[in-house]
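Q: As structure tokens, here come the structures.
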Structure I
């Protein structure tokens, strides 16, 4: 299976893709929009995207892309995020004066960076990409923050392991397929939905009350602005369901109160 990811080989998305589909061929893309274009255009069989981090929150752009494209979430997985200070072979921690990584990774390693004031932090487009650049430049005074897999993939060395501030650092990833080809898991116990409500008082409460009346447990809700329509919003929800039929009933119940309802996926909870 060919799987598109945003970022370079050796990234956390790469690691999640192999966890979801062992032996998959990874197709790296520079931008998330390119990941979805590759999927909908038939150049890959699936995509693996991060959707939520336990510390940084949701990846809002990916919710929007799930809504805009004719795709469906087929599976999810959780990945424990371990950040490491990585440099070229032979470098030492005391030599490092510049550190590159994705802004989220830098933010999750603030304590380590504060303890090493000699190191100036610079944002880069991708964790694994920062290691790739490091190895290409062969600069022993620069380092990257990335995964162990990235260090192994590019032949770099880990100077300091586990430098993240909080050990409860997990990212949830989705395996996404074209809607017509997504295979429903008969053991699905979770559903993700996107919907918009009528612009009138109490419409959101009425919609959520329908879910409560079914006994459907709402585990996540998030709003995103509708592009081109100021002060109108799309709501994204995750719900626990006891059966696939309950998911169908939840969609039907919402349609009575919503201008739009889209099922983003019905799958088994990774936890």
Structure II
């Protein structure tokens, strides 16, 4: 009977490493879904091509890479009024570590209001309704509850702005750009039927609604799309956190609050 203990293995289809001949714990070569990362991809592949390969298990076509690149630019900085970016700014101005500021952005930006979960639900709606306007109208009339998870029932139609008045210019610009380069049918269909969908939802389309259609056109699952959405929105949160750390708390953009009987106004 052998006394050898079974060899522990990391089970992954994504990554393969070959060790250095003089050190089994050091990597000589690394392969992502069969592609030599440092021997062939480095200096040749783009950042979004690597992302697509990691998530989808295959290299993107040039049009797919172009679409993902454009979506990444649109998502890179949601802006300081976005709750996730504002959370990172609070971390930065308070002197939190880099990791803490990014975690704050992820935590606040993970939910059902312009967050990762909203993107997930919007992609699920695309998978369920497809390009059938009647199916979308039925979905808007009786949206399903997110009961098989820790999340509460959505308070608005995912992909549409519950506080919006009209479709913002940047959302229309993003939709026009992405629809013009997409190899899938959903973005073009969304551009043609946006008004009908907005009428059914009673609210204007949001950036997450546009990106959800783009991610489905690119072949991502809702789970993959949620992860990508959280990841691609972090650069702006990081940049704004660093900026507020430099400015300090005296220049932090607190929301103005008007107090009744304000002692400062009364000269006290």
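Readers should treat all values here as calculations from the given coordinates under stated rules, not as data from a laboratory. As the structure is a computational prediction, the values presented were derived from the model and not from experiment. Cβ atoms are built from the backbone, for glycine too; each structure is taken alone.
Q: So mean count of other Cβ atoms within 10 Å over residues 90-97, computed for just one structure, reads 17.5; which one of I, II is that? If you can, show how the numbers build up before the last one.
A: On the way: I: 13.8; II: 17.5.
Answer for the origin of the read-out: II.
Q: Distance in nm of label points 7 Å out along Cα→Cβ at positions 26 and 242 was computed and gave 4.1; which structure, I, II, did it come from? Let's see the in-between values first.
A: Details: I: 4.1; II: 3.1.
Comparing all candidates, it corresponds to I.
Q: I have 11, 28, 35, 23, 4, 0 for P(r) over Cα pairs in 10 Å bins from 0, in percent, for residues 42-169 alone, calculated from one of the structures I, II. Which structure is it? Can you show the working numbers first?
A: Numbers: I: 12, 40, 28, 15, 4, 0; II: 11, 28, 35, 23, 4, 0.
Answer for the origin of the read-out: II.
Q: Using helix-only ellipticity at 222 nm (-39500 (n - 2.57) for each DSSP H run of 4 or more, over all residues; to 500) as the calculated read-out, with -8000 as its value, let me know the right label among I, II. All intermediate terms of the calculation are to be shown ahead of the outcome.
A: Working: I: -8000; II: -15500.
It traces back to I.
Q: Oh, and also: Assuming 59 is percent of Cα pairs over 22 Å apart as calculated from a single structure, say which of I, II it is.
A: I
Q: Now, a different point. Out of I, II, choose the structure whose coordinates give Rg/Rh (Cα atoms, Kirkwood Rh), for residues 10-97 alone equal to 1.14 when calculated. Mind dumping the intermediate values first?
A: On the way: I: 1.05; II: 1.14.
Structure II accounts for this read-out.
Q: Just checking, which of I, II has the largest value of mean count of other Cβ atoms within 10 Å over residues 18-25? Display every interim value, and only then the final one.
A: Details: I: 14.2; II: 8.9.
With respect to mean count of other Cβ atoms within 10 Å over residues 18-25, the highest-scoring structure among I, II is I.
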